[in-house]
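So, here's a batch of structures to check.
Read the figures in this text as sums done on the coordinates, not as results from a lab. Since this is a predicted model, take the numbers as computed values, not measurements. Cβ atoms are built from the backbone, for glycine too; each structure is taken alone.
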Structure I
Amino acid sequence: MADSVYLFYGNDEYLVGLNARKRVDAICPEAEQALSLEVIDGSAAKIDDAAAAIDQCVAAFRTVGLFGGKKVVWFRDASFFKNAVIMKNDRVKRLLGELASDIKAGLAEDQFLIISSPGVDKRSAFYKAVAAAGEVTEYDIPERDYEARPVALKRAITLFKREGFSIDSVAVDAFIEKTGFETRQIMNEAEKMVLYKGADRSITLEDVQAITSASSEAIAWDFTDAVAERKLGDAIRIFRQLIFQKESAIRLIIAIESLFQNLLRFKEYMDAGWLRLNGNRIQWSNDPEIDDYFSEMADDPRKMHWFRAGKFANQASPYTARGLAARKQLAVDTHERMVSEGSIPHDLMLETLLAKLCAPKPRRR
């Protein structure tokens, strides 16, 4: 039984899809797939679509292979397993219950079920039935930056090493800063870098800056970096690019609020003597008072990757704590106006805010 049912799930959709496909090909080689493989598309955002997909999967599961041979069902990209509304629907629960009952009853010798999904509720009866009957593999990118970044860095270094390339620590940090943590983006950009470098086997920061494309997440980081560093031209240019790419102005104002909250925190740590800058890196004090303070926090800043923490500290350094608090309040006030006032376009409100936040320091007389 454990060799007949497989569930691959997680938010790293590249690894989920890749390993599900590998399992399908291992069980049912390409030459046999025309007769023995049935693929059910599980991507569904509506109850009716989810129910139809499950119904199709149940029907395929209960159908014997052509000429009585092997039958492999791949329930691919089942996107609704973590959708609370869909999963609570009576029809969906009934159909999943039927599929779970079939799994519990046992599969025929040449019958296989492979499920791939971006996420699944581990409390559900369906998940428990699959976990009890078969093999379950999770591919998740950690939610917290300081947990996800080391995984992404290791993956990038391994990819380059496999191709015979070396990359120094500064360059690989910048590479991940641009690509983000998603495996598909890392692999695509690594492949592009390999083609770009050719016979030259050493990857530098200049190479990363020249050839690596920023993910949408990285572009958002570029935006907040420009704001923090008072680069108004860059901030407006990137802002307009993000809006053109259908990014929400509300999400961007939230990112600005978060930026100044982080800068204010790091400025306060520096003012308290808890950390000091050493170039692009930072050094934390060994004061026991710090341990007591940070033990109460959900996100200990000392666990943040040095590259990101160093950037926050460097960006906060030219400001006063009062100045950062005032800028954060400007962002909060603009956010409130966006939500409460309908007469002024959000884009215009945000551009006006950028002009205020990036205004140069007044000259002393």
Structure II
Amino acid sequence: MQTPASHIVVKTPVVDSIGELFAAHGLGRKCVLLFDENTRKLFGDDILESLRNQGFQTCELVVPARETSKSLSSAWKLYSRMIESNIDRSWNLLAVGGGVVGDLGGYIAASYYRGIPVVQLPTTLLAMTDSSIGGKVAVNHPLGKNLIGFFHMPELVLIDPAYLKSLPSREIYGGMSEVVKYGFIADRSFFDFLDEHFEEIIRFEEPYLTEAVSRSAFIKADVVEKDFRETTGLRATLNFGHTFAHGLEMLAEYRNLRHGEAVTIGMVCALCLSHRLGFLAEAELTEGLRLLGKIRFPKGVIEKRFLSHESDALYESMFSDKKKIDRKLRFVLVDRIGRAFLHGEDVERADVIDSIEDARAWFRKRNA
């Protein structure tokens, strides 16, 4: 496996040099483009024109812009379109969009003709800094999220921060959850940078925006390079807050709660659990909660999607998470800001419930 970081290009405008980048990575100029309805409307014409001007042969696919598109039924329809269009192994797939398109596109590329190259062109902050990087691609099952998938490393990840200017504030704040995560798990200096320049980043001010995107992307790439298939526990640290988050998403039936919002709530719970188990000092808990407190939620989301659920219900829903082993939940915890670890021992139910209650109390106080 090549170093993931060597596949990441952060540039504006990145599409204008896509032919050169493809050639440098041994990719041909026959490309299936997968959009969702939003990215097709916002960026499709410009991207298609640029590719055609650079000598590409293209096949265009569009899916609805919703989480339910990340399904086997959607994949089956897209396979049919590709077969009807005579797409073979000489083609590659360019996924243009956020996490849904990136996961679905990667899943299709990994399975079609037993695997064709995939290139990720993320258009959301969450996708630029997390889901497009690392080669984990999947579709959802009615009983859980991301349960059916592959490890299929992208040949390229093309990141253009200018695309973020099209996003509503809810998507920006949701994406900041993954950005902030890297400060918690891997880099104290990055945590401090985010704490100091949070407002500049969400206002798309440079150089702060590109710095935040680039550092996030390369931190994830470094972790993936060292533990591609999650054999040492290092890559699992990227799931800080996600065990709680996936339980919340299941309770919400994968609707009306963005992934980044669930992760923010999950990180609050994980910080509280780290502190409750004696790993994280009170002062660093306070620091961490202060930074997470800068992430805003739409009105009513916390009340309806977190505070309205009993802690027991969230605990039970967390067992849908694919990262459990032998019906035991695995938690990523921090023992200081900038260093996370996979807690290898079973955590008592009471400690998890109490941590959720601690998080609920913090959110009630924050929202008061």
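Taking mean count of other Cβ atoms within 10 Å over residues 260-267 as the measure, the highest value among I, II is held by II.
In terms of Kirkwood radius over Cα pairs in Å, the structure with the greatest value among I, II is I. Out of I, II, which structure matches 3.9 when distance in nm of label points 7 Å out along Cα→Cβ at positions 60 and 172 is calculated? Clearly, the read-out refers to I. -18500 is what came out when helix-only ellipticity at 222 nm (-39500 (n - 2.57) for each DSSP H run of 4 or more, over all residues; to 500) was calculated for one structure; which of I, II is it? Going label by label, the one that fits is I.
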